[in-house]
Structure P
C-alpha cells in the first residue's frame, strides 16, 4: 500500500500550526516540519551557516556563533535576490531530510508541513496538498500580533510567499481558517476521511 503523504501549506500566519497540532494530537499522525529541518540546516558550525556568515559577515551571527534570524530576515525579506540565494542553499538540504524521514517512517499517513511547498518545488514529495487560508486582513493581523512586527514588515513577509489565491488554486483540500476553531477542526476531520 502506498503511503498517504499530506503536504500541508498555506500563507504565513494562516493557521498551519493549529492544523498540525490537531492532526498530531487527535490522529497521532507523524509530522515532518520543514521549518525544523531548515533550522537544523543552519545549526551551529553547519556548512550552510558557514556559507551564510561568509556572505553576510560576522554580524549575521549571535554571540554564541548561531544564526541571528532577525538580522537575516531583514536582509532576505527586503531583497529577492538574497532570499533566492539563501533558499537555494537550504531547500536541497530540507528536501534530503524529508526524503530520509519518509523512507524511514512505517506510518501509512504522514504530514509534511512545508510553508514554501510550491516555491521550493517540493510538491513531488506529497500525494495530496492541503492549503490553510484565511482573509488577507486576518493574515496580516495575526502575523503582526504573533511576531511583533509593524504593518510594513508583516506585509513584506506575506509578499515574499506565493499568493494564497495561487496556493488555493493548486490545492486538493482547502482549509478555511477565517471562522472559529471548531469550524476549522471539522474541515480537517472531513479532509482526513476523504481519500483522494
Structure Q
C-alpha cells in the first residue's frame, strides 16, 4: 500500500491542537479550572522525567470530566480553529494520506471527516476521562501503529516538524521537515 505520511501539529496545523483545545476548554468551561492543580503536578513530574508522556497526557486531559458534551465542544473548537490548517496541505490530494499524530484521535477526527484521508491515527484516548488506552502515539510508537494498520505499507513521502518523528522518516522514501510554511529536505 503506497501512502504519504504526515504528522499533524505544527506540520499541517499551525500550532499544537491539544494545547489549543486545552486552553479553549479552560476558557469555555469554568469547571475545567478545578483540574489545574493536577495539570501542574503531573506536568512537573513529566518535566522531571518521573512519569511517562503517556501518563502525563492521561492526567492532563482529565479536565474532560468537566466537559458535559465533549463532541459538541470539539465541533465548536474546530469552528474557530480550522483556519490553522496550512494552505499548502489543503491544496494537496489526500487520497493516500495517513495522518499520524500524538494528539487524541477524538480531537482530530472531525477535521478529517471533510478531508477524506486514507487513515487517521492519533493517541487512543477516552474523550470523557482523558485516559489513554495503550501508548501515546509518539516517536517509535507511530511506526508500530502504522505497521499494525498496514504491515505492507510503502511510504512514498513523510512530513513532520519534529526530529522525534525520525523513526517514520527512516521508513520513508523521502522525508521533509516542515518549518512554518517552508518544506525542507529531512
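What follows draws every value from the coordinates through simple rules; no lab data is involved. The structure displayed is predicted, hence computed values, not measured ones. Cβ atoms are built from the backbone, for glycine too; each structure is taken alone.
Compute distance in nm of label points 7 Å out along Cα→Cβ at positions 14 and 30 for each of P, Q and report the one that scores greatest.
Largest value of distance in nm of label points 7 Å out along Cα→Cβ at positions 14 and 30: Q.
One of P, Q was used to calculate mean count of other Cβ atoms within 10 Å over residues 54-61, giving 20.5; which?
Q
Rank structures P, Q by relative contact order in percent (Cα under 8 Å, 6 or more apart) and report only the one at the top, that is, the highest.
P
Using the calculated result -16000 for helix-only ellipticity at 222 nm (-39500 (n - 2.57) for each DSSP H run of 4 or more, over all residues; to 500), pick out the matching structure from P, Q.
That value comes from structure P.
Which of P, Q yields 111 for volume of the Cα convex hull per residue in Å³, as computed?
Q
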